[in-house]
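What follows is a set of structures for review.
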Structure I
Amino acid sequence: MARMKVTVAYDGTDFAGYQIQPMGRTVQGTIQSVLQKMHKGEAVNISASGRTDAGVHATGQVFHFDTDLIIPADAWSKALNAMLPDDIYIKDVEEVSESFHSRFSARSKEYHYKLLIRKEPDVFQRNHMFHYPYPLNISHIKKACGYFLGTHDFTSFSSARSEVADKVRTIFALEVLEEEEFLTFKIRGSGFLYNMVRIIAGTLLEVGQGKRKPEEILTIIAGQDRALAGKTAPAHGLYLHQVNYQDKPE
């Protein structure tokens, strides 16, 4: 029996999220269906680094599965991509030790939140960037980013629907990248709560709009109350960019 580590990209537009569910098309369900065909009807379960919601994309999601098929790692990619739909692409497959776990072995994750910051929308990017046509003070947003760094209880930046008891997480980096009419929030942390990145993005936009001062981030974190933070930014601007299994990301 071999354990395979897989890096996958997907367009979340037409998926009801990553995790398999009774109703709705999911990333996990689609991949497992293909693996089941390759294993001649035997069910194969994949375990991912984490879930993504409906509409959320991934450029570097990671999952693992166990198999008794003897197939070279590079051949796995070709075989899976030949059978998967166009909105899922296997980027890399490698054999790993049985002790590897896509979720529990992860040291950090990096998400990107992408925005189109011009007055006119782009019909070709409507499912892949959040169109934000309002003026923003980028320097205020960058200042606010600094207050998120470090280890904090992020209850204020977690969905009220979250059932996780321990809401302490560490943010290693939070950057703002500007490129003409595009804006990207890059955030890397030890882990993220349900809707955490999208709530952080929504709050940063309110800072950029002048609705909040950068220093308010400290008060919001200390308050440990979801009602104190900003709105949850839409799902379609969010990308799971990379999962790191080393202390220093590649």
Structure II
Amino acid sequence: MSIACTISLPKLRLSPKKVISPQIHDFLRKQITEAKIKPGTLLSENSLSDHFHVSRQPVREALMRLSYEGLLSILPQRGSIVELISISELVQTVFVRSAIEKECVLNITKLDAKQKRNCLNQIEKVLEQQRNCKHDEDLKSNYLRLDDLFHEKLCAISGAPMAWDTIQSIKGQMDRIRYLSFDTVSNTAEITAEHELIYHHLTQGNLNECIVALSDHLSQIKETHKDIIRKYSDWFTPESLSSVGLEAKHDAMPLRRTALSN
């Protein structure tokens, strides 16, 4: 089944000082996770190459990476289709992410005084930005960026950059739900308060309490998604719909032809 669909992507100023493929990947990932490109949209290498004014190779590399992250499926001779959101994948992501972040936090006992102070100072700076985040038209993007930065700084306690890189590579589905839920069930004051509780336990050396607070914080999205599925039912897989008692409106993913307007 093919449904004509035109999406208009914003311009992307590519830096000649950086590798092209990661820039295109980050741009497209943002468009997908911020709900600007819907599930079922079929992306063409040729159209994207024309839009970015680059060869097909960096576009292909970016699409392959998005496929690895679970945001796309690559269809031979047809293009790359944006995936529906899967709750079963979300549950697995929460489990893996929680395991990594908990282990990162526990590593604070292995840091010397200077390293520990530096890590805690970095986290405190992010919390201050969250408290002062402006409630304007850019609130959603800015606050979610700071939310990520808070957890990135927690992972930095491990001293292993791969920890956050791994989380970032698997949480695409989670990020889409976070964005969709921000206006309806998420509250910046509540999220900041949860972050502050995690930070408080960390500074006091109450690691058991810190781990519990972190686990509760990361697990909340498993409840949040239920209202989001009902509101955005066409964004989710059939098994996700059945988890909240809804029936799928489609038997298969509808393919949407993509025309990029510059």
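Read-outs: derived from the displayed coordinates by stated rules, not from any lab. Just so we're clear, the structure is a prediction, and the values are computed from it rather than from any experiment. Cβ atoms are built from the backbone, for glycine too; each structure is taken alone.
Tell me which structure, out of I, II, gives -19000 once helix-only ellipticity at 222 nm (-39500 (n - 2.57) for each DSSP H run of 4 or more, over all residues; to 500) is calculated.
Considering all the candidates, the number was obtained from II.
For the read-out relative contact order in percent (Cα under 8 Å, 6 or more apart), a value of 34 was computed from one structure; give its label from I, II. List each step's numbers first, then the result.
Values: I: 24; II: 34.
Answer by label: II.
Computing Kirkwood radius over Cα pairs in Å, for residues 88-159 alone for each of I, II, which one ends up highest? List each step's numbers first, then the result.
Numbers: I: 16.9; II: 13.5.
Looking at the calculated values, the largest one is I.
So if we calculate FRET efficiency 1/(1 + (r/R0)^6) of positions 32 and 224 (r between Cβ atoms, R0 = 25 Å, to 0.05) for every structure here (I, II), which label has the highest result?
II
Quick one: distance in nm of label points 7 Å out along Cα→Cβ at positions 96 and 144 came out at 3.5 when computed from one of I, II, so which one is it?
The correct label is I.
Work out FRET efficiency 1/(1 + (r/R0)^6) of positions 128 and 208 (r between Cβ atoms, R0 = 25 Å, to 0.05) for each of structures I, II, then name the structure with the largest result.
I
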